[in-house]
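As structure tokens, here come the structures.
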Structure 1
Amino acid sequence: MIFKLSRFTAIFKKEFMHILRDPFTIMFSMLLPLIVVIILGNSVEFNLNAISTVVVDHDKTSSSKKLIESFRSSDYFKVYNKDSPEKAFDEIVKEKAKVELFIPPGFGRAVNCGKSPRVQILLDGADNSSVAAIMNYINTLSITAIPKIIGHEIKSAPPYEIKERFLFNPELNSKWFAIPGLAAVIIAIVAILLTTLTICREWEQGSMELLMSSPVKSSELMLGKISPYAILSFLGFFIVYLGARLLFGVPMVGSNVILFSATLLFILNYLGIGLFISVTTKSQQIAIQKALTIGLMPTSMLSGFIFPIEYMPVVLKYLTVIFPARWYVEIARNAFLQGSSFSDLFLNFSILFVQLILIVALSILKFKRNLE
């Protein structure tokens, strides 16, 4: 039996009419994300270590090497070198480095003459939850590095001056960083809960028998049920997007096409997860428990929304790969604050697409067209 659009459309209309008769579902999917984002639009700061730091040393004197060694000997910074500011800047743009240390020519000579040469620090300001901690580390390290550079203790001002510039989020606005990640977590929870109860409701109300006796295929039934909730979840995200832009002034540096395309893939992934739960569980109560267990904790803790993934233990880093939120949060923050191209985010899109195919296919295969 081949896939027929007419049967898919019939299931789609049935589910869509159910949504229209249920005001709670509409309010839950469209207003709850906005309310939660408004209330919880704050970020949290954490202690950091092994901060990826790229160094450009155009002085190459003993003084500059001592300064670099001060960074390298610290547990807070993981230092590596580049031979030009352009290459170092590209490391930050690609999110391979959080900090760039640029030592200009004449640094050592100025130190030996008792002058105060400038050293430039560039920080990735898009993730402002870590910027303050990094700056505290740098300020403390710069003070302790002075005696090593000049060879004796001093009581006067430092012999060099550090000038920092924050990239991507120059105002260090916590809301700009927090809201894209928070929106992803809320939309994921809403999407997974919306579809978790669909098949379970059919079993508990006894209407599954009618669907089982019809010629509708599993794929037509699954896709017909998931599609209305995809539209509803996307409308909920669009409301959150408007709230982020108008209420919080979150900038949109990147492409809306990239953001909305990634959002659609992300929503479909979590609708698919909810669908898989619903086809394996006939009780709505148990389905909700599974949805919250699978959707809430991993999505919030392992997506990079709260804890930066690069500072997680190795085991957890690998574990984050299996959750769609981990890839979508990167795209959302990048679209809002950095503006990378589609080619730069190709890996994220590819993984989201593969995960979507796998979870929907698994749901269709798992669905049983009998009353076991």
Structure 2
Amino acid sequence: MSYFLFWLFFVFQVALAIASMVENTVKNAMSDVNASTILEVLRPVQDPELRKSLVELNMIRNVRVEEGNVSFTLVLTTPACPLRQFIVEDCERAIKALPGIQSVSVEVTAETPQQKALPDRTGISGVKNILAVSSGKGGVGKSTVAVNVAVALAQLGAKVGLIDADIYGPNAPTMLGLAHAKIQVQQDETGEFIEPAFNYGVKLVSMGFLIDPDQPVIWRGPMLNGIIRQFLYQTRWGDLDYLIVDMPPGTGDAQLTLAQAVPMAGAVIVTTPQTVALMDARRGLRMFQQMQVQVLGIVENMSYFIPPDMPDRQYGIFGSGGGERTSKELGLPLLGCVPLEMPVREGGDRGVPIVIDLPDSASAQALKAIAQQIAARVSVAALT
């Protein structure tokens, strides 16, 4: 019995010694982990869109290490980053591979990069990126896409403005729930200015605020050119991450004015799957390319119809696959496909965008994903 107790005591002492050695080893390892160590272990982790090291891009900041607890700030290039969680998990995995790490805390923020300046085009103070949402023909849902993308970006934390550049048929005020709002051209010591309307996190200017509901706009090109420039330069936009311009259909004065006036982060082309819409979309797309404006991609709207009483059914009313075929032929990304659902039209008529009204619907999810894709491609263009 005494021998057994002696052996038990011996094993206990050995276990204590081993535990002490392990504890000392961990403490020594932990003492070697500092901010520089964390930056080095995170250096191989890349931004999936930019394909560059997070450390080299200065996206890892405020690193702190306290007794095995690591915290830092991850600064993304857009609040609408579609790969946010993926990047966070990559960082946590890399840090937890170090010995002695007990916890990792990541604070995520965003700094949207400024679009590159062009010598022959005048930027807008405080506005980082100007985007055109355009189409070759009318009736493809371009304004619906523009309004919902703007609201989706605002929901994700971006500062967003919207210009309704369809001077002859301004619909954005109705779609944004601002049909009865009014804006006026005001004046102070600096000159004339416009204070934009605001709803759902989006600042808006539109010809619809300046005319009566039934009043037609019977203007020639020079007057249209003047009002678009006024919307661009005389509106008090403040600080914006994205200024989205909802273009009229076609390849006319409005498109030329915008492309020649301001440095643009890119254009998004909206089409339906049918052949005639795709033909016109290609013409509009080529116009932006000839004006040296990057085309960020194609959005296929009304891709298929989902009956409200049979949500598991899909009907290709306007054909199918046209946007995907066109994007492959032209070597451009297909940013997403938006189904045709009755609540999209109903919400637009009521002034409640689908991303607000029914955020879990198929259309809303598609439009949110498109907004994230646009934001990601704008960041890539600005940083490469």
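Derivation of every value follows stated rules applied to the coordinates shown; laboratory data play no part. In this text the structure is predicted, and so the values were computed from the model without any measurement. Cβ atoms are built from the backbone, for glycine too; each structure is taken alone.
Here Rg and Dmax of the Cα atoms in Å has been calculated and equals 27.0, 109, so which of 1, 2 was it run on? Only structure 2 yields this read-out. When FRET efficiency 1/(1 + (r/R0)^6) of positions 33 and 257 (r between Cβ atoms, R0 = 41 Å, to 0.05) is computed for each of 1, 2, the one that comes out at 1.00 is 1.
Which one of 1, 2 has mean count of other Cβ atoms within 10 Å over residues 297-304, as calculated from the coordinates, equal to 26.1? Among 1, 2, the structure yielding 26.1 for mean count of other Cβ atoms within 10 Å over residues 297-304 is 2.
If helix-only ellipticity at 222 nm (-39500 (n - 2.57) for each DSSP H run of 4 or more, over all residues; to 500) computes to -12500, which of 1, 2 did it come from? It was calculated from structure 2.
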